[in-house]
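Okay, got some structures for you below.
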Structure I
């Protein structure tokens, strides 16, 4: 799967009449117990002020109760052997590159500017996915975990 293919699904929100559509990769487990990756989009942005007299900007509230916000540093050569996601979670690479490989044979590489929502949790999958760093620098990530999945495990969980 080529992560650049999600760019065709996006709008950057330049005008007040064209809200952005944010592409992301969704990893989830189907009813057959196999983890998979799908290109999806996050829509539903509205112009709002963050407060304090700031001009409106495109914002999209996200459902669900956040259980943890973590920063991770994956060392060069790190491989997370086959495992399910510990919680439904957004993973945002900040620096460096990493890969995901799912049971259906898809493999993607991601870096800064790519978004991933992991939903192949232990209650749905025993095997999960394989992941690891790519290249000769660590991969620094922001991870936002949820207490429960904020959406159904489907190819486009947020209406994309």
Structure II
């Protein structure tokens, strides 16, 4: 009897914790649709999405960073949807950028942010994840300029 009572209390406590789980996002003061900090409370489930690369139809004309970023975000949106999530559930992103030969080997941060702002910080989807962006020498797909990975919470 005591064991059943203890189990019932534990189960109700876990259910209550899940019901109160939330994600808190620090307000962003800059023009980029990212949050400086995101807090995930107990009871949330974290989902880690592996890095995604753009689809490159023509290796001779792989597209610029903005175009490739849109391709990657589209793939990640589908992966989120398969998990019952969306862009609003993303709490952390890591972006790997290769220097664009058309820009003298410099990364196209503006191109990334142009595509990014179509998915995050919009009227339809105002949530902004924390984000890190790293310049890398290359990615595994020839011609790829961008790879993005996500952590989401529900």
Structure III
């Protein structure tokens, strides 16, 4: 009975990982889409547009094994472009810029939460899979060992509540 319960629990944890991974993918795609839209909108200076375009395009096109690096580079590019609060102020002054800043702020804030949910689910599944009985009786079946998604998801300071322009 214990083995059956543990196998069911492990199955639910793997389903939770799949759902969290899908949510994380959606948030990462949303962030890169907003950054790509902003880069092509001509609302930024040309250097910032090129930097943001290259990073967001690379994040969207990255293969699974290089995705963490590409997403980290997009985070670095966003911090570089929005390092100056005047950049955000100039962007909000442009027609439609305020909506773009709100959308980018929302997208940038959701990525760390989605990554945290995914990594918490991975941590829980790993804890169960490390039990001796789970390994001996192969209760995980052929499911791959869950891997955490490690990336730099620090948002630009001006797009956080602490650094938002007044």
Note: Rg and Dmax of the Cα atoms in Å at 16.1, 50, derived from one of structures I, II, III, originates from structure I
With helix-only ellipticity at 222 nm (-39500 (n - 2.57) for each DSSP H run of 4 or more, over all residues; to 500) computed for every candidate in I, II, III, 0 is reproduced by structure I
With distance in nm of label points 7 Å out along Cα→Cβ at positions 23 and 127 computed for every candidate in I, II, III, 2.8 is reproduced by structure I
When I, II, III are compared on distance in nm of label points 7 Å out along Cα→Cβ at positions 103 and 135, the highest value belongs to III
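Coordinate-derived values only; no laboratory data. Computed from a predicted structure; not experimentally measured. Cβ atoms are built from the backbone, for glycine too; each structure is taken alone.
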